[in-house]
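Please go over the structures that come below.
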Structure 1
Amino acid sequence: MQLTLPIFFKKMDGKQLGGFKVWMPLFFSIVMVGGMALGFNLRDTLRGKRDIQAVIERNDRLEQIIDLINEKYVDSVDKDALYQDAIEGILSHLDPHTNYIAADELEEVNEDLDGSFYGIGVGFDVFDDTINVTSVIPDGPAAKAGIVTGSKLIRVGDSVVAGVKMPSDNVIRMLKGKLNTQVTVQLIEPTANATKTIKIARGEIPIYSVVADLMLDNKTGYIKINRFSATTYDEFAKALLGLVKSGMEQLVIDVRQNPGGYLTAAQYIADELLADDKLVVYTQGIHEKRKDYKTNGRHGFEKGKVAILIDEGAASASEILAGAVQDWDRGIVVGRRSYGKGLVQEQYEMNDGAAIRLTIAKYYIPSGRSIQRPYEKGRDAYAEDFITRFQHDVLQGNDSAFSADTTKYYTANKRVVYGGGGIKPDVYVPFDTARITPGISNMLYSDDARRVVWDYYMSHRAELLQYKNIAAFNTSFKCDELVNGFMKRQDAVFRRAVERVLRNKTNYNYFCLQLKAQLARILYRNNGYYAITVWDDNVIRKTVEIMNSPQYSAIIGRQGF
């Protein structure tokens, strides 16, 4: 299974990649001498007919240098760190997406794209040095044991976690464990002051990648995908079916800030949108023969209007999905130019439990273009190029990103498109810098904002739970109380600064809405948050406007730009 992971080095899929091993040249020599075949085709791996003695000698030099430093250097050194630095130094000469993953990081790196882990199924936050349960996975082990949002954890196993400044990572490690193993938790329920002790058998806890699915209006469905994991397609198919049953006639798929993941997850989702036997993407490299990924019989939504939302953080598998829709003129792409990552990685695990994510091929979307940005000048220049584009194009409202590939490619309807610099949207919508000022950002991401929302939930829990659904909450709940609560938490000096920011009506409305959305997330999970905020999003508003106008057909049917 191939990955198309981008800049945000998230988590790999152990199930699909665990059979592969990567070996440094010394390990290659051991494999050859011992005659061991561990999943590699050694003939292909050693295709360059390198002299094995030369490989051994190169590794002897590395061993000699590190041993010499370890034995003779003036100060003590970490030998393992030297090896890791040497590996990272080698990889630094390759593309920016080939990376080394240390053994102590690999389990965490694997979880996210596995789509699950083993635990009890709660989210929590720390207030006043107390672990507060802020969410409970429906039908998970904690929910079945009677734990509810608002519970306070006092003890996990033999360890007291309240009042001892316990780091969150330590609590997470205590709650996670092997499948069906038991953990004992002591807690205080939100409706009582008495403590309660519960034994919970750990279960498989999903890490959802489809974080929202809802109807924007009576005919427009919305699905938000934040990564492409092993479970993403199944989550998407379930969400799609529910929206179709709700009367959806047109679909918005939001992959903004989605760093990518499994190529096949993007292929299967594209298969729900495109007719049979359509090329979604193909991969090819010096040591990898061309491999085509086509649609094959999934018919979830082949007729209605489609829009894919992208931005500068949409990369890899996100770009495959957007590119397939654009190149087949199946729908419109809206937002800002995508990241520009057209490389495919395989993850190879090493003897010591570490792994290397190695780029093995490039991918090409149906028009034949690669959207990979140039990286020949090195990793620093690659990163600086992105930062420069973000500052110039995103923050200043331009769309003038340099396209290294000036070759013209053509969509199914003969529209001209280009490669070499990400997916250029059919409809450009600039970043709304007027809304996200430093003052508003500092307020929204402050501990006080988190705390005022949580305190309001805890003190009004009974009445909030009376709302029948998100729509009832959205219609009836007024967010001004949350803003007033935030103001009361400020000292005199900062309060004056906050008052100046909120004197602007646009600022006030945005801040108020965001606090309300955070409260809705506690009540209704992510769907609650997005149900409150979607119509305050200028990209979504523009998208629905176009989908409901003749401009939609004009875009995907025009002949050239």
Structure 2
Amino acid sequence: MYIYICVYLVYIFYKSRTSLYMLQQNLYNENKRYLRWCERNKKRIFNSIDFLPLLLAIFLFFSDESFIMEVIYLSTMVIYVIGIYDEYHKNQSNQNKIRFNITNRIKRLYLTEFIIIGLLFALLLITNFSGIILIILTLIIAFLYYFIYVVNILNKPVERLVYNYYFNKAKKKLADMSRLKVIGITGSYGKTSSKNILSHVLSAKYITRPTPRNLNTPYGLMITINNYLDKFDEVLIAEMGAYVKGEIKELCDFVKPKYAILTIIGDAHLETFKTKENICETKFELIESLEEDSVCVLNLDDKYQVDYVKNKLKNKVKIIWIGKENPDSDFNAINIKSNQNGMNFDIKYNNETYHVETKLLGIHNVYNILASIALGAELKVPIPDMVRKVKSLMPVEHRLEIKKINNITMIDDAYNSNPVGARNALDVLEMMDGIKVVVTPGMVELGVNEESLNYEFGREIANVADYVILIGEKRCENIKKGILDKGFKENKIIVLNQVVDAFHELYKIKGKYDEKEVYALFENDLPDIYNEGGSKDEN
């Protein structure tokens, strides 16, 4: 019996690692993300071998023969040893794009899980209900992903206490820094790029503290304030993300920004927002939350922002408008030129013209630079100083970042693709002089428009690319149809199920064009929750 208990515990430890990783990737079931993932991946979460011990436990429940009991326990141990071997090697061979982070929250989930299992084993040893308890234990293994969901629910009161402790600690720290300027940045796309550009530009005058990476949730802001914000910092730049209405307001109530930038409003996370109107209202929670003596930067080229200000905005906050080739904007970008080394353009402001050079690519970055300079000017940073800062800006990782990998030039736009960003990335690829390849799994979380938007994405790819590598046969059906409907040759479409296999195909393409440069645009790289399995080549 004790050997059985040890084998069981080792197996559930390894197996729980995968389910907890998926729970973490799905934001601990925020907005039922984890449950929806389980529903979409039933073949992945259920392993037929795990149901054999359950059947044996049920058979044992109706038998009192000690010999049969020993055989069943031994058989179950053998099955679980095979499971341990399988889980161990899967964990060793998996090349997860996002690392499983063993946070204190994950440790607390593990603790709760093992307390429950420990109590069940204690009951198994000291009561006469061993048959029922054994069935429960084997059910936990067979339905482990759903058991982890239950454990997550049980831990909610503890997590709320932990949240309140760190929330109050962060609030007190902010209250003690009364001179700190707080800037909120939100939008459907470009939040992280805009945040990093703004931080770099404002550093011409201020000591800035942007939220690290894409920590744009209440937890992320608490981590930033408690762990990173320094008493000498003069500006806190808070990236603010949301999946449903009310989440931006929650962040604003927390950090109380006085300045704001709204990037672009689009279709990102339409699956959870349901409508474009909900997206727009959620993003404008940042603007509506500002005090009336505050300042925000909005995009005059974004009709959703213009319409909201015209018809719905209740706040009398000061608005600085930016635009591209738009004479009605306060800060206007004109004469935009770009090549593979970057962009240059002019900014018109107050009858003055400033020439800007940057290593960044993509029209969206013109808007991001405009917004940063506009807000910087409001904060009394000399514009020539900011222009010099822009020249030294380096691309944000995985956002139109140019990399040389052996003989391939990679345009890495792997982070969080969306319809607007995808079009911008294709524009960048189109200006390259060489063989053009698009590597993509398509776009997700676009709600009812997902199929049509991916179809249109496919048609746009066909106008630019010489070859296409699609990641995920089932997921990319609509992209492939869009590509083919534009008359693209099917033998130049390659379908794989793992992005890591794309490099092998790129080297094969390079071999056909030895004297030409091969440019590979990696447009979006979905998290591991969207993986479809092994490789498949349909060349």
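Computed values, structure above
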quantity: Cα extents along the principal axes in Å, for residues 107-418 alone derived as 70, 49, 41 - corresponding label from 1, 2; calculated: 1
quantity: Structures 1, 2, by FRET efficiency 1/(1 + (r/R0)^6) of positions 243 and 291 (r between Cβ atoms, R0 = 25 Å, to 0.05): label with the highest value; calculated: 2
quantity: Structure (1, 2) behind the derived value -11500 of helix-only ellipticity at 222 nm (-39500 (n - 2.57) for each DSSP H run of 4 or more, over all residues; to 500); calculated: 1
quantity: Structure from which 1.12 was derived, Cα Rg over 2.2 N^0.38 Å, options 1, 2; calculated: 2
quantity: Read-out distance in nm of label points 7 Å out along Cα→Cβ at positions 251 and 459, computed value 4.5, structure in 1, 2; calculated: 1
quantity: Source structure (of 1, 2) for FRET efficiency 1/(1 + (r/R0)^6) of positions 115 and 227 (r between Cβ atoms, R0 = 35 Å, to 0.05), computed value 1.00; calculated: 1
quantity: At a computed 3.1 (distance in nm of label points 7 Å out along Cα→Cβ at positions 163 and 515), which of 1, 2; calculated: 1
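Every read-out reported here was derived from the displayed coordinates using simple, explicitly stated rules and does not represent laboratory data. Note that the coordinates shown come from a computational prediction; the quantities given were computed from them, not determined experimentally. Cβ atoms are built from the backbone, for glycine too; each structure is taken alone.
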